[in-house]
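Dropping the structures in below, format is structure tokens.
Every number here is computed from the coordinates shown, using simple stated rules; none is lab data. From a predicted model like this one, the values you see are computed outputs, not experimental measurements. Cβ atoms are built from the backbone, for glycine too; each structure is taken alone.
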Structure I
Amino acid sequence: MMMDIRAILERLPHRYPMLLVDRVLECEPGKRILAIKNVTINEPFFNGHFPRLPVMPGVLVVESLAQAAAVLAFVTEGKKSDGKSIYYLVGVDDARFKRPVVPGDQLLLDVTADRIGRELMKFSARARVGEALAAEATLLCTLRPV
């Protein structure tokens, strides 16, 4: 299942400048999602991180992966963002950063569901630029009422 930005906006409560998923290339409910974040020089964080050598903050690479995981969770549950509940990132384990992400890169967000339970979801997440691994982490998320 592919998803354009309109379908993503139906599932995530995030909006500019914090929406960090641009397109879903593949989504297999309950199993895996492959999404894209296009990184441009117009991102607001590049003004200060770093002006002479722009690098996407690692925490935002992880946030991109978490947002892709949330889309997978919403699709798996057959839900859309309704303002009544939200997926929160509650844990990041074993995060590793392998290469900087810079303007012009296209991040491939590859997230696999390890466990989707009633209270807690666990995902294995990898961000790549082409074939090069940029970051990886284990993510824990939970659905909570607003």
Structure II
Amino acid sequence: MASQFTGADFDEHVQRFGAKELDWEPFAAQGDIDESYRRAHVRMVGASITGKHEEAGTVTASNFTLSVMMLPPGVVAPSHAHEVEEVFFVLKGEITAWWEHDDGTVLSTVLKEREMVFSPAGIMHGLRNHTDEETLVQVVIGVGRPQKPTYIDETLA
């Protein structure tokens, strides 16, 4: 069965990173707590964890979100967990990625360009840009409207 669509429909579903601006607001409060948590988002599909679900110029999500996160040198996406899976795919640069157990045990690895980590639902995980270069990471969350994550450091919620 063929679907009917127009060129305008297609155009609304094309996203161009270069046509978007970095949004520093979603993690501004975390950056106020600790400057090393200051990072930016560019949403492509859905709102990710930002709550900006009806954002103009972003494809509305049904079953997942896709965004690009920019981590300046030394910046950390602190340990957090979601109700669904999350994937981090390194587009530019490299990062240290980890899972963190309730007992404090940490499993970590360095991810380079075109490498990724999959974090199952409920697993505490995080990222650090351990380099002197800006890092771009594609983020996919497995639901169209994710809940706010939980953090080991509850002041970051």
Structure III
Amino acid sequence: MSMLTNKGKYGLKAMVHLAGMPPGQPALVADIAAANAIPKKFLDAILGELRTARLLHSKKGRGGGYTLAKDPSDIMVGDIVRALDGPLAPIACASRNFYRRCDDCSSEKTCHVRLMMLEVRAAIADVLDHRSLAAMRDMTEKHAELTYAI
């Protein structure tokens, strides 16, 4: 994943939006897009992928829209990111779910890049797989010190 893509970012914003809705109340794509400054066409595709990943339900017609497939406390942020952006690891040989050996590798046991990226992947997964969508939705200004002033 080296960096969260726009697809991943928009998907997380949309999921947080849905987690803020009264349980069972659907939200329209146009409303989610407008409230979160996401291009509607792009959001349509993203929500489709999240539905395929069984993280969302959709209902067509009057009173339709998107709802979360589970309670926000039962959806892990890591599941959302993986559904949209694939592996959390910055390099394929350090991935747990999408492992692929590098073509130029002579020894994975002694590859310093892989060993470092295994640590990076573990740190990312430790955060994203232990934080629920509900916890992300409930984050407030107290976390402002975690953001870097540029």
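Overview of values
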quantity	calculated
Origin of the value 12.0, where mean count of other Cβ atoms within 10 Å over residues 44-51 was derived from one of I, II, III	I
Answer label among I, II, III for the case where Cα extents along the principal axes in Å, calculated from the coordinates, equals 45, 28, 27	I
helix-only ellipticity at 222 nm (-39500 (n - 2.57) for each DSSP H run of 4 or more, over all residues; to 500) derived as -6000 - corresponding label from I, II, III	I
